[in-house]
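Below are structures written as structure tokens.
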Structure I
Amino acid sequence: MQADGDWIEIAKGVIRSDAEAVLGALDGVDQSFVTVARLLAGCTGKVLVTGSGTSGTVASRAAHLLSVGGTPAFYLSPADGLHGGLGVLQPQDIVLALSKGGSSAEMNDFCARAKTLCGVLIAITASPESDLGRSADHVIRLTLPQGSDLGAVVATGSSLAAAAVTDALVEVCRVARGYGWDKLLFTHPAGAVGRDADESLKRLQLNEG
């Protein structure tokens, strides 16, 4: 049995690695990021966000938050897409694919087919040279410090870095679309957000003013 102090050091080490991974995402906020943000903000269709495994969980979260911020989006897994879900895509739509390594055969098959159906394929990946990166029209690169993920296997820090990048896209697109806090709060009437909407709107408008 390890001592309490050992467990504390292990836990702190994981949190430090996570924090460094998120800070590393700052390197991906460059002209490529701006190009992607402009495409998403100007999309007249919907944004299909996809990913497998942990990246799929982050992709689902990103799709929800994009919609919350006024950019119509939905999540579709590569597996469901390859079982007919690809039929949802239209030429005005954009596919945003999240994958650390960009080497998933299922993901790459999905994206290759999706690219022929939609307007643009965007990838967020730590491996721009991967099959996914090379097939994408635009890439936001994740710069991950060594040791970002547990055992270099479990997608811990890398998934948080990807989430940070999509969070940044959510806010930039919200601002670019002129999707004010009043609209956001109108479409989010449930829960504590809706309960405190009036107070939140006053605070946000005061801060912006």
Structure II
Amino acid sequence: MNVMYKRKDSYYLQAKKEGYRSRAAYKLTQIVQAERMVRPGDFIIDAGASPGGWSQVLLPLVGRKGKIAAVDILPMEPLPGGNFRFFQDDLSLPSLPGRILEFFGRKADLVVSDAAPNTTGIAFTDQARSADLVRIVFSLARKTLSEGGTLLAKIFEGPEADAVFKELQAEFGKVRRIRPAATRKESFELYLLAKGFRKTS
């Protein structure tokens, strides 16, 4: 199988042409347009943000009154503007939520994550790792998300995804599985969209 051919599809080429850091920008654009989930002035956490394609999409949408906090353990070129900040940290770091909220000055409206684990090619293992990563993002959201807020996170399909779906249902008013058109046909990833966060503690 020609891996480079698979990677350099029309969305990849379009991203290069339009200056996006990753083809994943189009997945978020499609979700945002369909769900109308980002408004000017929103405060958003981009969890697992590197190389920054999703933050590139979000920054103009929130405008000057909004803020973006991007987090990744990997380095990332910052984006311009005082309303953007990059935290090069592990998502599970205990001090992270407090520092994000200090930057925001209030709770977040939305937490998004296109993060994926290092894959092994063993479906069961990869699904479990993906689910664990979403749980870490969910834990961050619990500490930073405002009442009624939204969480969007990528996960690999499988029984573990079903388990995470149920966990989200316990703390959000509505949870759905979505798969934007920009997702590669051979991919087994989908997104969990959870709206209406209910703070339980």
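Read-outs throughout are calculated quantities, based only on the coordinates presented, and are distinct from any laboratory measurement. As the structure is a prediction and not an experimental result, all values here were calculated from the model. Cβ atoms are built from the backbone, for glycine too; each structure is taken alone.
Can you tell which of I, II yields -12000 when helix-only ellipticity at 222 nm (-39500 (n - 2.57) for each DSSP H run of 4 or more, over all residues; to 500) is derived from it?
Working: I: -16000; II: -12000.
The read-out comes from structure II.
Compare mean projected area of the Cα convex hull in nm², for residues 50-129 alone across structures I, II and report the one with the greatest value.
II
Can you say which of I, II returns 17 when relative contact order in percent (Cα under 8 Å, 6 or more apart) is computed?
Values: I: 25; II: 17.
Label of the originating structure: II.
In terms of distance in nm of label points 7 Å out along Cα→Cβ at positions 34 and 74, which of structures I, II is highest? Working shown, then result.
Details: I: 3.4; II: 2.5.
The structure with the largest value is I.
One of I, II was used to compute semi-axes √(5λ) of the Cα gyration tensor in Å, for residues 114-169 alone, and the result was 23, 13, 9. Which label is that?
Working: I: 23, 13, 9; II: 22, 12, 8.
It was calculated from structure I.
One of I, II was used to calculate Rg/Rh (Cα atoms, Kirkwood Rh), giving 1.02; which? Display every interim value, and only then the final one.
Details: I: 1.02; II: 0.94.
The read-out comes from structure I.
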